[in-house]
Each structure stands twice: as structure tokens, then as C-alpha cells.
Structure I
Amino acid sequence: MEYPRASGILLHPTSLPGRYGIGDLGDWAYQFVDFLVESEQGIWQILPLGPTSYGDSPYQALSTFAGNPNLISLDRLVDEGWLENGDLAGAPDFPEDRVDYGPVIEYHNRMLSLAFRRFRERKTDAQAAAFDTFCKENAVWLDDFALFVALKNAHGGKAWVEWPSGEALHEAEALSEAMQKYGDAIEEEKFKQWVFFSQWFALKKYANDNGVRLIGDLPIFVAHDSSDVWANRDQFYLDETGQPTVVAGVPPDYFSETGQRWGNPLYRWDVMAGQNYNWWVRRVAETLKTVDIVRIDHFRGFEAYWEIPASEPTAVIGRWVPAPGFNFFTVLQETLGGDLPIIAEDLGVITKSVRALRDHFGLPGMKVLQFAWGGRGGENSFLPHNHVPNCVVYTGTHDNNTTLGWWNNPAEVDEHIQQHVGNYVNYYVVEPHWTLIRLAMQSVAHTCVIPMQDVLGLGEEARMNTPGRPTGNWTWRLTAAQLQNAPVERLAALTKLYGREREKQVVEEQETTVETTKTDE
């Protein structure tokens, strides 16, 4: 796939401003697109959009296909006539700069349930038809997901392996009884998904119409407590009760003596291959409806993955198991047609075989500038002079400290690293975030993505995620004042200086369209 030279911002929708405790798909999302346009950015990168559960991580969603109902704009439900201004007048005084997930989820659930009841009472024929069409077109994942959530709520939020065995093991008779018993709750979950995707696609259209493409995120593994695993047990390594027999993670390395035990169930790739990878093909295809480009997290797991016995408390004991990378991506390419609009998250210890898989399918990898300094002289592949055009450069990612927080943290950046950066740019570094932004913009990488926190020069308090920390992640929010006072002109000037401006991309796309039209005539 050919990528235009471009730049953009990494910001998850939960981090947008708004008065209901969490960012949503309402006015502030459209204002953020306007900010991207004004600052010449052609990309908006987000994290996974799925409904979160325990720990609030978008990488441990209840479904890889569903959307997060907490992102639904309540104000836009007023426009639909399903909520009234008076319903929202008593909204709690939520924190402006962080998400307090417990109260936020409780409040949104209450408002969405009210909206669902009003929808039933007031729906027009057109609305009823649109809802029915959505349910039919998405039945392959929506029916299981809605039933899964209804059952999970009925059982006090317990994981599906703790439900009565008939429901836990997806037995037809038990599910038939559950669908009768929880019919209203099932329809409510479908309603939430319809509203979410209606609002999301309207926002996506607005972004695309203004020359902004969306980069989404697809974790390689899915959560064990998800409708994906519950409804497709044959495709995962599970025992007869549904518990994983082996789980995902990465082995011990420089960063962790015990490795990382993620706990996700592992795929039965042999079973998936026998089904021509249908579940995976649907997963990628559905994701590419919601975004324009998808970043696949832990790409190296398609070449080989670290298999940990589920009984092990850490990732120390495990083994590398080959995965069907070439065969899988060949089928994916043939099924979806054409080049794959996929970014490979190839961070960490990457082997020649992983690079060969990535390069065979022409997938851009990632370069993170915070990893470029200290040791190995000028050979570090993350240093800008070692970049290749087919890659995406970041100052940092959602798993990194903010650049200013990184620079000011002695545990991450010592005097040697600060000197290395200063020598590299040939000046005394006063604003490390802008120094790294400039280096990213200068790179030959076709795509440059900057976390919003770095554009604003925020410190460690604005970090989105600290891997391995069990609580306190995914809470950072952009305030209205920060967005309204963002350095639009400075960002736009750098973007133009290094040939990444959005307007140039829009013109090129228009010219291509004109040329195609003339050829057709």
C-alpha cells in the first residue's frame, strides 16, 4: 500500500473533553477533528474501541467487534428525542482531567437505559427500520455479544466460566431459555451498539471529508472473558470447563526478570486454518470499516508466540511456538483484496523471520524516538538517520511516558541520554517534546504520529498507560482549555516545513480522482 507523507495525533476518544466524565463522540470529537485540520494533520490515531471491563483497558475488551457504549454522546441522544435536557441537567460533577470509571459507567448505563426505553416509545418507522437493518447485518457477532452481556449482567458481572454450565458452555437449550428470559436486556445491548456505530460512522465521515484518516488498533489476542472466546471455544486452547490451558505473554528480558504473563487464551491456529481463518478475516474486515488503517499490536506473534502453561504464575516457563504468519496474511490479502492497510507493531526483540514476514507483505513497522538514545552509538534502528520510508515514527506511544515526563524522569533519562540528544540535534535541548516532534517530522518515515500530550508539553501526570501497573491507567483526559489553547500554528508550521501538510494530501487525492474520472470517460 502506498502511504502519502503525513502526520497526525494519537488521542483515544475517552481522552476528549466533555461534561459527562469521559470523552465521547459528540461535539468535542468534531472540534478535535477541526483542530487536526487547522494544524495540518491528516491522521487521527486511536486505541481499540471495544467495550472495556475489569481494569478499563481497551486491550481487554468484552468483544473485538463491539463498540464501547460509554463513548456514546448523550447530547446527541437529546437531538434524537430519546433523552431530554432535563435528564442530563443533574449530571454528577465529574473530574475534568481524568476518567473516574466506576461512577462514569454507572451514570452512562442509567442514561442509556432511559434512552432505550424512550426509543421503544417514540421511534419513527425510519428509526425502527434502521435499527432492524443494523441488527440483521451484524448478527454474526451482535447476537452472541448482546446475549453475553445480558448474561454477564444477570450473573453479577462474573466471568462466563463461572456461569451455570449450560450457559457457560454455550449449549443451545440453555441459550434458548436465556434469550426468552433476557429478551429486553438483549435488545437494549443491540440498541447501544446501533447508536454507537451510528455516531462513530458519522464522525468518521466528517474526518474523512476533511482529509483526516483514522488509524485504529487491533490487539493480536482477545480477552478470555469476552463474547469472542465464549462463542468460539473451539478456536482457543481451553479445557472442558472453558478455562485456558495455555496463555499469552512474553519471556523474561531486559525490562522484566519474570517476563509478562498477559493471560489471554491462545489461538488454535490449526482449527482456524481449517476454516480459512474466517473469524480473523471478519475481525480485520469489520475493523477496517470503522477505521482507514489498522495497527496490529504484538505483530511478532504471527510469526511465533510465547506459550505459557496456564498454571504458571509468571512468564518464566514457556516456549516459542510457530504461528502461520505467511499463510494467514496470504489468505487475508486474497480475501480482502489488494494491499493490506496494516501497520505492524514490531517493537521489542524482533527476529529476522518477523522482519521477513513484515516486509514480504509491505507492512510498515514502527519507530519510537524515546527508544533511540543511549548505547550502540549510531546503529540504533530508532535513530532518525536509520529510518526507512516504509515505517511510522512516534515520539512515544500510549505505553510510554510522555516525552516531557520521560526526559525529567532520572530512571528513564540520565545525563548521558540528554547529552546524546543534544549532540544529535546540535543544540541545548530546552523543550525535549518539541525536539522529538521536530525529529519525527524530519524523518523519512512516510507517517509521523505524535501523542497529544507531547504537543501540549505535558508531564508524567498525563501518561496514558504504565504497563504492569494494575490500576490507574487509561484515565487521562484532555481539558477543553488545553484543546482550545493548543499550539495550532506551531504544529502547522513544522508540518508544512517537512512536507506533511494535510492540505497537500487532500489536493493529491482530488487530482487522483479527476484523473481516474477522465480515464473512465
Structure II
Amino acid sequence: MRVRFQAPLGFSVLLCISLLLAITLPLSAQVSGNGNPAGRIAVATSVLNQLSDLDAGFLIPKTFEKVSEAYERYTGVVREGESIRDIERAYSEFDAAVIQARERLTRVNEMLMVPLGKRAAARRANAPAMVPDAYEAAEKRLERAISRLEDDRVSDAFSLGQEAAGLYDDARSSVIEMSLIGTARIGLSEAEKKDWDRLAPASFEQARRLMDEVTGALDRGELLTAALRNKAQAADYAVRRAIGLAARIDSLRRDPGNWERMLLSRQDLARQAADVAGIAADFLADEPQAIIKESLRTLSAKQDSLVLLLQRADANAAASSAEADSLRQAIEQQQIRLSSMVEEFQLDLQRRKEALDRERRELREYLYEKTQLDAAAQARERFADSESIVTRESGRLILRLIGISFRAGRTELPADAHGLLARLGEFLALYPQTRVAVEGHTDATGKEDKNIELSKARAEAVMGSLADQSGVSTERMTSSGLGSAQPIASNNTRSGREQNRRIDVVLTFSRDP
């Protein structure tokens, strides 16, 4: 497994070489003129500590051991008050050992720069604690390389160093994989042990596919980008969702009556309305909503009939008032019961509407996120790394067209840019709902107001080419010139200035369906 990182892996090596400069002065020059034995020992001790701080005990163990032995002999003859000749002889041996250690330390850092950088990166990722076995295997391979180099077996040392670099990379990659999908992998494994993947096969298949995509990206050495982190989060969500569905299905299958109760609960409100209205409800042929509507119509008709009867009773005689009162009370009771049922049914409809709205919002957000992920994947597939750098951030997809490099002070499109722009137009046609911003950039040569004008003209040239040759609508495109305000490389070199004379194409995705 290999994961490429942009961290400065050679930083620790450069630090070691710079610190070596602090002890490049021969020890004899440092202690000459210092006749005080205690002072001479202090200088020698400082030099030994400097070598120790540079990890000489690990990088040149045999040579560092010789330096330590020479130091012990030198300090011993000084403390025992030996003759000046013996002291100088012991000191010369220590001085020679230090010089040899310095030379070998420099050679180790030069020959094993890559594995030492990888080692530092693995330690920063806490690989010794997270994956101790993998990290220890890399350490042993590096120790063998160091041992071969001290024995002047340079070829063997270099080969072992490359192997160690790969093992350090594997250790760090394992830590990253654990942080991305470790929890999801454990949950998936536990669910499979319970045979839950058989209850929700489609959901578990989707979860496995997302997990495999993340693992495959790490195995291929892809950069740890925001897109990869988002995919890992999607895989984790898919695993949790599959487990939740399987748990619900498992609960239902343990009691077959649960299925019946779930269906009958939907019919309960409609049955109550039908009973009050006195109509026969056929739940095999009609939906609950239709039965409620028919019940309301029947009750309304009954109410009208009762009112008519009351009017006739009043007209006939006062003796029928008692019967009319009874009928009114019956109507009022029916109205109360009906109102209660209608209110409950309306609340149920409102809850269902809210649930449907929530599902629509989630689907819209999912489609919005998926469109961006698909667009980023399409861009990386269509354009080589030497043509475009594709990044994604908060609803925007940025295509940095490093394959188009304008000549200094010129706005004409390079001849080799038309093929890239044609493919860019085909890509933009796949996402017609996006807004396209074409941003021009220059190097830092010349005055900034001229650079802004020049970068604006270059952006307009690219936008015009997209509109004329690829048919991209100018209504969805804008252009702007940013001058030299956003460099991507040093303006102190010709190569850096060529990279800064570039075009960025920014796609903005709409959340509207």
C-alpha cells in the first residue's frame, strides 16, 4: 500500500545537515588556547551531545560507539592527571573519531534521505503506537541498511533503505486507513457475523462498494484529498444505514405479526371514520384516504338530513321538541367524534408530509453531493495531471489548467491549448446547470495594474474559445483577471513564472433540482 503525501519528507535530513554545520570546526580549533582541563572536557562533552542530538546513536551506531569510547578515554586521562603528551594523544583520538562520525553522519543522511524522511512522516502519524508491528518491521529494515552503510556496502544499504521507505509508507497508510474507515470496517464485520447482510443485501452491497473504493484509492497511492475523506464518510454512513435497516428487518422477522400490525395501523383511522359514517370499507380495493373522504361525505349528508327533520318537527308541534333536542345532541356528538377523527387524520397527514419533505431534502442534498463527486471524477479521468489540477471545495470544482502556459506579456492562446479547451468544453457540456468562472493569472513581472489587465484579456480569450469552438453558452460564463495576486509557484524562476501564467476554471453547482 502506498499513499503519496505533500509533506516535506526531507525536512529532518536537511535539519541534520544544517546542525552538522555547528560541529564542522575541528575539536582542536575549539579547545586550542583553552588550557583549563575542565574547559576542554566541557567542549568535548558539548560535541558529544551534539552528535547524540543528531541521533548518531541510531544512524551510525558503530562509529558513535567509537566516539563515546574515545571520549571516555580522553576524560579519564584528564581527570587522572596524566601527562600533557597522553592528554594530547587521547584528545587527538577523540578529535579524529568526531571527524569520522561527522563524515559518516553526513553520508548516512545523504544516502538514506528518502527512508529517513518516510520514517519521520510515519512517526508524526503516530505509527509506532497505532501499528507497532508494521513500524517495527520498517525500523529493523532501516537498521540493516544503516549497518550495511557503515560497513561500506553502499549498494546493499541503498536497496534496504528503499525497502524500509516502502514499509514506513505502508505503516503510515495503515494508520490513515484506520482513521478513515476503521470504525465502519468493524461494524461491517460484526454485521456479517450476524448474517445481517442477507437481510438487506442491496444496502450492504453499496456499503462494501464504497469501502472498496476508499481502500482502492489508498492502495493506488492517491492523495488524501477532501474528496477521499468525503467518500470515507459516505462509506461509514452506508455501513451504519445498512446495519440499521437489517436490525429493523431482523426485529420484524422474529415476529410475523409485526408485519400485520404495521399494515393494520395505517387502516385504523380510516376504519373508525367508516364505522361512524356507517359505510362498508373495502381496504383491498380502496386506500385509507379514499375511505375517509367517503365517510366525510356520508356524514355530511346525514347531518343535512337530520337538520331537515328538526325543521319539520318544529313546524309540526312543540311536542316534537324533545325528539328534536335528542337529534341535535346526536348530531353534536357525531360532529365531535368526526372533528376529533379529522384532526387526528390531519395530524397524521402532516407528519407524513414532513417525513416526505425531509426525504426530498436528503435526496436533493445527496444528488447535489453526488453530482460534485461525479464531476470531480470525470475531470480527473478526462485531464492528465500535466494538464489540470482538480480540486473541490464547498460547492465548487476548480480546474487549474496548468497545461495552458501563456508567453510573457501575450494574450494569444498557445497552439497546443486548443485540444485541451475542446475537451474542457465537452466536459462543461455534461453539467449545463453549473456557473463557470474563468480566472486569469499572471506572474509578478511588471506593474500589477498591467498584470490585472493582461490576466483579464487571457481569461476572456479562453472564455471566447469555449463559446466559439465548444458552444458553451456565454450566459453561464464570467471572466476575471486576478493579476499576480495568487501565485502557485515561485516568481523567482522561469519555470515558476510559466506556471503562474495560467487559467483557473471554477464550476459552481446549484442546489436547486
- [ ] Compare distance in nm of label points 7 Å out along Cα→Cβ at positions 44 and 84 across structures I, II and report the one with the greatest value.
- [x] I
Task: Read-out helix-only ellipticity at 222 nm (-39500 (n - 2.57) for each DSSP H run of 4 or more, over all residues; to 500), computed value -13000, structure in I, II - done: I
- [ ] State the single structure among I, II that was used to calculate relative contact order in percent (Cα under 8 Å, 6 or more apart), giving 20.
- [x] I
Open item on the list: Taking FRET efficiency 1/(1 + (r/R0)^6) of positions 180 and 204 (r between Cβ atoms, R0 = 25 Å, to 0.05) as the criterion, which structure among I, II has the greatest value?
Closed with: II
Task: Ranking I, II by distance in nm of label points 7 Å out along Cα→Cβ at positions 276 and 500, the structure that comes out highest - done: II
Open item on the list: If you rank structures I, II by mean count of other Cβ atoms within 10 Å over residues 116-123, which sits at the top with the largest value?
Closed with: II
Task: Computed -0.85, -1.16 for log10 I(q)/I(0) by the Debye sum over Cα atoms at q = 0.08, 0.12 Å⁻¹ - originating structure among I, II - done: II
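By the measure FRET efficiency 1/(1 + (r/R0)^6) of positions 220 and 428 (r between Cβ atoms, R0 = 41 Å, to 0.05), tell me the structure among I, II with the highest figure.
II
Looking at structures I, II, which one was mean count of other Cβ atoms within 10 Å over residues 60-67 calculated from, given that it came out as 18.9?
Among I, II, the structure yielding 18.9 for mean count of other Cβ atoms within 10 Å over residues 60-67 is II.
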Open item on the list: One of I, II was used to compute semi-axes √(5λ) of the Cα gyration tensor in Å, for residues 100-363 alone, and the result was 80, 17, 12. Which label is that?
Closed with: II
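Every number here is computed from the coordinates shown, using simple stated rules; none is lab data. None of these values were measured; they are calculated from a predicted model. Cβ atoms are built from the backbone, for glycine too; each structure is taken alone.
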